[in-house]
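Presented below are the structures under discussion, each in the form of structure tokens.
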Structure 1
Amino acid sequence: MEGEAAHHVGRVLRAQPGQVYELSDGQRVWLGRVETVGRDVVEFALVEELPGHQPSLDSTLLLAVVKFDAFEWALEKATELGVTRIVPLAAARSEKALLVAAPKRAERWTKILLEASQQSRRVSVPLLEPLAKPEVAFAWKAEALRVFLSEAPEAKPLRVVLAGQQQRAAVLAIGPEGGWTDAEFAAGRGAQFQEASLGKLILRTETAVVAALASLNFALSQD
């Protein structure tokens, strides 16, 4: 192990020879015993391969950029809930200053996904896509259940939308706190997204992320 990961294990966790850690390359998991600890290198001996869990639900989160503290909290929780891919959205009602600054946060966001994956003992880290406009992200081709959250009175409850579904892939779109525009609603419907509601109460974006992903996992996951 080299670089920042080795520094964390060696200097922050103060690893000692003989200690064991779970190691993953994103596909498989091993139990590794520390052999030597250097300044920027930690050497392990692989003891045995461990069972690796991959979520049965392939879930993509299309998430409008909101204030960064809330957005980054949502990234962390989405990772813990097993999301496969995250696409930050430049929604029409996202704050323009946030959208300008968002590309500069990509490295930080990638680190948040890595650390949340390690904390939750995920085998793989979610893929973080570049910032995209909703109409572009909605149009991506995918064989998946497509749902976008809506405050419209006619939107069906999410539990109704998910009832009886057998899909093993899902795309969930969550808009900014100002809501989707009419044009974004039209783009979503044109891409076969179904509108769904989380109830009568108005939720913050990060709250909606947790509630909706937990619902998807409950309804569609075979884990």
Structure 2
Amino acid sequence: MRSNFLDALRGMAVVWMIIFHASYDLKMFHYIDWNFSSGFWYAFPRVIAFTFLFCVGVSLNYAHASGINVKALMKRSIKLAAAALTVSIGTYLVFPSQWVYFGTLHCILVGSLLGAPLVKRRLLASIFLILILIGQYILNYDIKWVSSILQRPSLDFIPIYPWFWAILLGILLGPYLSRNSLIQNMKSNQVLNFMGRHSLKIYLLHQPLIFGCLWLFSFLVSS
């Protein structure tokens, strides 16, 4: 079962992702001098990551509404694992000092495996969500603690803690969104729906294309 609203929301996240990565690549090639360590450009990728992970949680409700669909979960996990491995190998070859060892796709993979059993255990999902939010925002047991253990910079670091909370929120709100007639009857945007349905392919292809085009342009200009 597909939801136009969910596809469009995921598609919007894809558009944001392309905008951010294009801007970041322009910074890397010294065409712009924007500050990506604070302000809007610091918050923007985190909003994008949240949107993707929230969509993962909502989609788990559709896939496992009648119980865990083991076959579908394993098929999707293998696809995500292959994609995540591709990202890790690709970034290691190009950016060995900042390669992606646990980025967005890795988080989606692990979060999906952890989240699927919680679709029918909503009380437990709520407890986990509250505990993560308390640990992250009240006790300051935050992402900096996680990254301090690894002591390795990465172009895209999205650890399962605390980001699992976004998936849990999607799991908890998913059924209400699916029953909301206003949301479900929203006029669909064909472009966003298409991008949302093919988000994984776009995720894997857009950055090599953008980076490659900028590299080629820079090479031609400097020749």
Structure 3
Amino acid sequence: MKHVYDFLARLAKNNNREWFEAHKDEYLAAKEIFDNFTKELIREISRWDPYIDHRRLTVQDCTYRIYRDLRFSKDKTPYKTHIGCFITHGGKKSQYPGYYFHMEPPESGSFLGGNILFAGIYMPEPKVIASIRDEISVNGDALIKAINKAKGFVLQYNALRRVPAGYEKVEDEGWRNLIKLKEISMFSNVSENFLFARGNLAKRVSERFRYCKDLNLFLNRCVDYAMEGNI
């Protein structure tokens, strides 16, 4: 994985098409390494998360193109200088929660701010967040318990100022704070030492993500309910 990290660092200093084309073979080698890591991570997570099926979920379902979308950006540098994979039921375009591995050397500047593990759900559709809020309103302690079990992870607090309409009668303050969240996600920063230590990186990452298993199971059930047309 150090080869991938070093390639991204050099790309950050030479983010132009001429340099990239001249080093295309290095990019393809880095991509192959990361794709193999992603495939292994899918398999490792599938050992303990019933929503992840390594027989159906492909690397392409979980990874992203290196080419930036420049249509609405003032920054016209053509390539991403970070790399990541999102392991989730149905692939990265689904509405399901999952496990996101993000690697970004310091030379890249700041997208998410370094090497990070994320778990949970990001920018859910209205019917999905409604399903999550409904479940919290009657079973908020289950989500609080899952959050507390996510050792080493911190809750992202992107929230509404007020409890949304329909949930004003929820009395528990902890439940009310969770209902105000626009998404339910947690993150953990990881060091270069973690990334490049001896041993199997996919297993190390999977072991960290396993602390978030109950969080994602709670959210998966909410998404299932929403997708069945009950919201």
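Assign the value 0.55, calculated as FRET efficiency 1/(1 + (r/R0)^6) of positions 130 and 210 (r between Cβ atoms, R0 = 30 Å, to 0.05), to the correct structure from 1, 2, 3.
Of the structures listed, the value fits 3.
Looking at structures 1, 2, 3, which one was helix-only ellipticity at 222 nm (-39500 (n - 2.57) for each DSSP H run of 4 or more, over all residues; to 500) calculated from, given that it came out as -24000?
The read-out was computed on structure 2.
We did not get these values from a lab; they are worked out from the coordinates using the rules stated. As the structure is a computational prediction, the values presented were derived from the model and not from experiment. Cβ atoms are built from the backbone, for glycine too; each structure is taken alone.
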